[in-house]
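Alright, structures below, take your time with them.
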Structure P
Amino acid sequence: MWTIKQIYDGDYGCEELQPGQKPKVSVTLVNEDGDEKYVSVEDAWLLDNKLDVGSVWTEGV
């Protein structure tokens with residue numbers, strides 16, 4: 001089982017989003033063995049699925 005350990009809202013700096021592109025965040029996942037994985041997802045997707053730090057990650061990793 002993977003749990004959300006950290007959500008990092010990256011700073012886009014001088015890079016602008018392309019038309020239709022949605023802001024993404026980096027998510028650090030950790031499992032019961034302490035292994036970590038990093039994924040990038042749309043911020044709106046996290047909000048729509050009510051996911052935050054400590055939430056169980058149910059998507060494939």
Structure Q
Amino acid sequence: MKLKITLTRSLITRKPNQRRTAHALGLRKIGQTVVKEKNDAIVGMVNTIKHLVSVEEVL
């Protein structure tokens with residue numbers, strides 16, 4: 001199972017750990033989308049910035 005993660009809100013004025021988490025996922029610009037394999041580490045990162053991203057499950 002994979003996750004399609006899209007950055008929907010700006011990283012400006014966010015806490016440093018939230019910015020670093022988004023960058024670690026490969027998200028830099030609003031509207032940018034990445035597809036990552038679903039595992040505990042990725043799910044934890046998404047939970048850290050869940051208010052900034054939209055997430056869909058992809059087969």
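12.4 is what came out when Kirkwood radius over Cα pairs in Å was calculated for one structure; which of P, Q is it? Could you put the intermediate results ahead of the total?
Numbers: P: 12.4; Q: 11.2.
It traces back to P.
Each of P, Q could give distance in nm of label points 7 Å out along Cα→Cβ at positions 32 and 48, but the derived value 1.6 comes from Q.
Looking across P, Q, the calculation of helix-only ellipticity at 222 nm (-39500 (n - 2.57) for each DSSP H run of 4 or more, over all residues; to 500) that yields -2000 traces back to P.
From which structure (P, Q) was distance in nm of label points 7 Å out along Cα→Cβ at positions 8 and 24 calculated, if the value obtained is 2.3? So the calculation was done on Q. Here distance in nm of label points 7 Å out along Cα→Cβ at positions 16 and 40 was derived from just one of the structures P, Q, and that gives 2.0; the source is P. Comparing structures P, Q by relative contact order in percent (Cα under 8 Å, 6 or more apart), which one has the largest value? With respect to relative contact order in percent (Cα under 8 Å, 6 or more apart), the highest-scoring structure among P, Q is Q.
Where a number appears in this text, it was derived from the coordinates with a stated rule and is not lab data. Note that this is a predicted model, so its numbers are computed, not measured. Cβ atoms are built from the backbone, for glycine too; each structure is taken alone.
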